Structure I
């Protein structure tokens, strides 16, 4: 996103803003930011000085978290969620797995994405329509959890069950806010 000073800055903000109760030692943010420790420290210092992150000390460890009291917190969280959140990460991770016809984010993350008020989600729920390899899906699930830093629940349903809304669960999914993030079915979304 060109509105951020650097990609590292955006990744740090996304990691902390999308899970606002996450408090991290600066040392653990370097892999998230994708830069060396000194660069991470500079980015964090700028964000603390700008009031976007809050910090506290625990012994010799400097911990940082999203400053939810900042007037920029809500709008930045929305931007970061759309640019770095599950709606971007899920399709990028699942797109090359054969047998997936569709991926749909459901639950609290879909509701927040579509503007429903409420606390930030603590997990991501995804319906995978098709018949992907269970092994590939487990690997993708692990990558998603690593990239997003929250639990990810992938639920596989057949295309027939999805289209026919064959269970109460699927009828509820269809009638609730949901977000189709991958569609290889050739049908309209």
Structure II
């Protein structure tokens, strides 16, 4: 009889241990996904901090592209006004800003003095690096979300996830229009 009690206690301890490991794994993945989003937010803020310098530098060389510069400024403001917890809206505005910046970069090709400016080159390099960091952070976020979503959906962790109300997170998607090459025209 004592052997049976020891076996039951051992089985219970093992089951509790498995439960704790599964729960902690889910929590760690959720925290990692939140931290990954935070990295995206940091890079978006970094880009927003660089934009006023870029805009003022380009303004000095080109009065013709005022509408593009205004759009960059408006999108930067819009991005700052999106609530922190609205990831989908934040990425939508960010994607639009990225497209507008690409247009601005393409337009700058027609201004040799601007392209030769050291300040402009440094800003372009900083923004390009930041865009790369945003892309990497988005990839890391999506990878983390994939791991969390897989764990939420697979047995036996799905039982623990359901019990503690873990829900799948959404991936960051690039809208179709952001995949298009910007069209720049200098026709009147």
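Here log10 I(q)/I(0) by the Debye sum over Cα atoms at q = 0.12 Å⁻¹ has been calculated and equals -0.63, so which of I, II was it run on?
This value belongs to structure I.
Distance in nm of label points 7 Å out along Cα→Cβ at positions 12 and 84 was computed and gave 4.3; which structure, I, II, did it come from?
Computed on structure II.
Given a computed value of -13000 for helix-only ellipticity at 222 nm (-39500 (n - 2.57) for each DSSP H run of 4 or more, over all residues; to 500), which structure among I, II does it belong to?
Among I, II, the structure yielding -13000 for helix-only ellipticity at 222 nm (-39500 (n - 2.57) for each DSSP H run of 4 or more, over all residues; to 500) is I.
If you rank structures I, II by Kirkwood radius over Cα pairs in Å, for residues 28-67 alone, which sits at the top with the largest value? Provide the component values of the computation, followed by the final result.
Working: I: 10.4; II: 12.3.
Max of Kirkwood radius over Cα pairs in Å, for residues 28-67 alone: II.
When relative contact order in percent (Cα under 8 Å, 6 or more apart) is compared over structures I, II, which one is greatest? Each step should come with its number before you reach the end.
Values: I: 20; II: 32.
If we compare relative contact order in percent (Cα under 8 Å, 6 or more apart) over I, II, the biggest value is for II.
For which of I, II does FRET efficiency 1/(1 + (r/R0)^6) of positions 44 and 132 (r between Cβ atoms, R0 = 35 Å, to 0.05), calculated from the coordinates, equal 1.00?
Traced to structure II.
Each value in this text was obtained by applying a stated rule to the coordinates, not by laboratory testing. Just so you know, these numbers come straight off a predicted model, no measurement behind them. Cβ atoms are built from the backbone, for glycine too; each structure is taken alone.
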